[in-house]
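These notes open a run of structures that come right after.
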Structure I
Amino acid sequence: MVRKITLHKDLTKNSFSIREWLETTPIIVPVIAVILAFAFGALFILATGHNPIQAYILFLRGAFGNMFNLMETITKSIPLTIAGLAFLFAYRCGVFNIGTEGQLLIGAIAAALVGFLIKLPPVIHQIVLILTGAVFGALYAGIAGWLKAYRGVNEILSTLMLNYPAIYLTHFLVVKVFKAPGVVPATPLINKSAELPVIIPDTRLHAGIFIVIALIFLVDFILRKTVLGYEIRAVGFNPTAAAYSGISIRKNVIIAIMISGALAGIAGSVEVMGLHHRFFDQFSPGYGFDGISVSLVALLNPFATFFSALFFGAMRTGSTEMQIFQEIPRQLMTLYQGIILFFIAGQLIFITFIRKIIRKRKE
């Protein structure tokens, strides 16, 4: 009898340590999700008559094979990281901001207009453009925040629908009002004083990477070290308890979504300042929507958001190499993203499944 009790205690101890490891090491979930996504992708590549090993070698070469490709991957991760931070910030307040794409476009067009209409000294001009993108992105996101706080409108629906006015408004401004001479619909080039400098010669990597690093630390500081961050996290964790403690739900919802919109607007302005130096019609290939994926794969961690964005940036640059040399469609990367998010969304089921397997083996 004593022996059985001792065995039961040992099993309980082992189960607890395994569970603790799974809960304190959440990175295992996105890592396994990525591995499974590429495994499923290999089956798809085989079905199309190509060699998956050779395809993935091309993928790695296209993303990290030389200095230019590596810098291109980092460059593509810049707007993805900021867009991921935008979704993350609102989500911490329990708000699903699906409108980061529209807020990014509004911030970008506003920055582009200020960039070529106004002349200022270099550093000041750059700061003004970043603030312009932030203000216009925040104001546009504030529409959905006000609708949720004072009219009870679901923010998923309102932010999603607000993407369309932003797309068509920017299209109208570029095509009919501020179009520069030429075939491609785009605004005039911004002044040199507003451009972000390239930091590595013969590449496109610009100083926006420093803005990304600053925003990561800023978002983490606000959420973890300030009263505002505490209130936002409290509302997101348990709005009923937060209201009982005297925290204003309406105020924090509006502030959170406006800061989220400001970050999305900065993502747009940084793209204009550092990469395109003007606003091209529909220049974004879906940075705002991909930012949601980036944030979820990073498990809503500001620092992990950069590495998640780097992975998504690698999928963009690496897929080009696969398409050129093996004629594998770029849409395969979209399939990978969907599979990864599928496993991320089911992480609780996945962890429970692993625990059951380990428990059975121990027994």
Structure II
Amino acid sequence: MSYSPKMKQLIRPNILKMEAYQSARDTFDSADENVVLLDANENPNDSGYNRYPDPYQKRLRDRLATKYSLAPDRLMLGNGSDEILDLLIRAICEPGLDQCLVLPPTYGMYRVLSDLNNVEMLEVPLDVEFQPIPDDILKSAKATTKILFLCSPNNPTGNLLATDRVEYLLRNFNGLVVIDEAYIDFANRPSWVMRLEEFENLVVIQTLSKAYGMAGLRLGICYGQPWLISLLQKIKAPYNINSATQQLALQRLNTPETIKAEVDELITQRERLATALEEIAWVRSVYPSQANFLLVGVDDASLRYKQALGSGFVLRNRDGLPGCDQCIRISIGTPSENDLLIEQLKQLK
């Protein structure tokens, strides 16, 4: 695998040199049904899952690659997006020496995974409109700051990050720029996957947990340059995506009309809920959202959280996060759930 000099210097030297584990399915394609498999110490009795899964998820990756007309070597799959984020940090950041950089308020697992890997986390808060401040970010980055995490649409704020600011960072940040697009299917802007050819340091993370309704299966997707995908494939666990997940994900991906209808309905309900919340006296603000949730400023987040819980609704108290003082986050439910929620919240004093 060839790397540009700039990208090669990002990779931990021991990761460059290491040899990947060779599983039994690496040396033989188990799709051939005319052979007797006696190579992997599996139970020979057919239970439907007695054989190890495809370690590289070929059928599923091929199917996902068609969404953006990409070659399959542009993507890899993880046990949820969190596994991919962890692999990125492990492949690129030297423990105790390098740093990652995040823009709070944002997804909390970036810090958890950095701490787990003994990688310092630098923070540059978003501005009052929850947008990145490129000059501050570049000034805060050190020579050993290897990864910049951008969440767009952002969690917990729901907004997309401004395209011109992200472009500026891609051109001027010296490490990987990882754009987490867990909620991109609810947004009115194309994915950054469409621009992989323009930026060798661009990495895009997506998931089947949100729009595809498969959070329980834990399936994340990483889109990037072939050198990076190959690197992550080398260090991942051999069988990180189980057979059931691969099969069920393929089935779900083959129902695009159903998925689109569900996404359209969630967007409609998001706007309906936002309008209803703006009419409630104790709601201070409803922030614009391109996700499947709303960030809502209220008079007393702890009180409103407890009151909603007492009415049978579990919301998320985001008070205390930078820029989210006295805010709660509300996921968009079904139409009937939203009807009940609006009714109950209007009754709160």
Structure III
Amino acid sequence: MRKSPDYSLILIILALGAISLLILYSLNKNLALNQLFFWVIGLSVLAAVSFFNSQNWQNIAVPFYILVLFLLISLFFIAEPVRGSIRWIDLGFFRFQPSEIAKVVSILILSSYFQKKSASQFKYLLGGFLLILPFFVLVFFQPDIGNSLLFLVIFLGIAVVSGLKIRTLFFLFILFLILSLTIFRFLAPYQKERLYSFINPTADPLGTGYSLIQSKIAVGSGQFLGRGLGRGTQSQLEFLPETESDFIFASVAEQLGFLGAGVVIMLYSLLFVKLISLSKNTDRFAQLILSGSITYLFFQFAINIGMNLGLLPVTGITLPFFSYGGSSLISILFLIGVIQSFKKTPTFMSEMN
């Protein structure tokens, strides 16, 4: 019998969406209305997808993979550069970002691949990495180093659940450090400057260190109860850039204070606990999907919050369910719909090869 929808998971997501819309409305009414429209579409997609037979996801993972690969390649031929990056396909009435769809598809394709394979065997581990490598390379050269790293994180999250050995994980960590030093040589000048500004933001307070400094000012000025909706000096007077996307958490902290920011973090914590609890009494494929989803959402959450607090370098990684943007929101709600579509089956541990 099909598993009934998990309404507590939906309520957590709706609570995050409600706070997000409230903050967006205080920043820009038009953006809030647009995001509300994206929420309506996304929730409709979630509801429709949740009625799919969960076994179908394995069958359509490859076609989805090929389609997204085509979209990522086509960006280099048809997309117009925006602030030096080619990330969006403009359809006239809607502009979408293929890399957001690629994150969800990477979870589907890797889960399908590892369903009957163990990451403890190097040949299967390498096969999974080669599957995700085109996504990583194509997004990296957009350029978008922050989101390109997400594909590696998703790969590791699924591989660990698929039996990746600790010593192999340690070896991959060392390899990643070496790779990072090599990748640094290929970074665009502005990306290198962001790393330098993170180490010492006061070296260029009106340039590369500006966003980091303003974000920390916004977070600190909120104190415990906040300045109130629509009363944040950094966000309302536009000292803080990208208040609706990259730095929306700083906007929350400034307007709603430590208390409001704490509520947001608590809701995300409940979300992750709920997703982990859903992995019980599910089949192997469902657990792989859940492990990839948790890794993906937690990485974006941790990086964005850390960036807003000045603990991590500034990247283009947004806050799931919260930052303004249709592509990201609809893609993530699609993923939640996939999770809701699973049936109750025995745990996958007995199926491990």
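None of the figures in this text is laboratory data; all of them are computed from the coordinates on show. In this text the structure is predicted, and so the values were computed from the model without any measurement. Cβ atoms are built from the backbone, for glycine too; each structure is taken alone.
Can you tell which of I, II, III yields 14.2 when mean count of other Cβ atoms within 10 Å over residues 41-48 is derived from it?
Answer by label: I.
The maximum of mean count of other Cβ atoms within 10 Å over residues 137-144 over structures I, II, III, that is, the highest value, falls on I. Quick one: helix-only ellipticity at 222 nm (-39500 (n - 2.57) for each DSSP H run of 4 or more, over all residues; to 500) came out at -10500 when computed from one of I, II, III, so which one is it? So the calculation was done on II. When distance in nm of label points 7 Å out along Cα→Cβ at positions 57 and 297 is computed for each of I, II, III, the one that comes out at 3.9 is II.
Computing relative contact order in percent (Cα under 8 Å, 6 or more apart) across structures I, II, III gives 28 for structure III.
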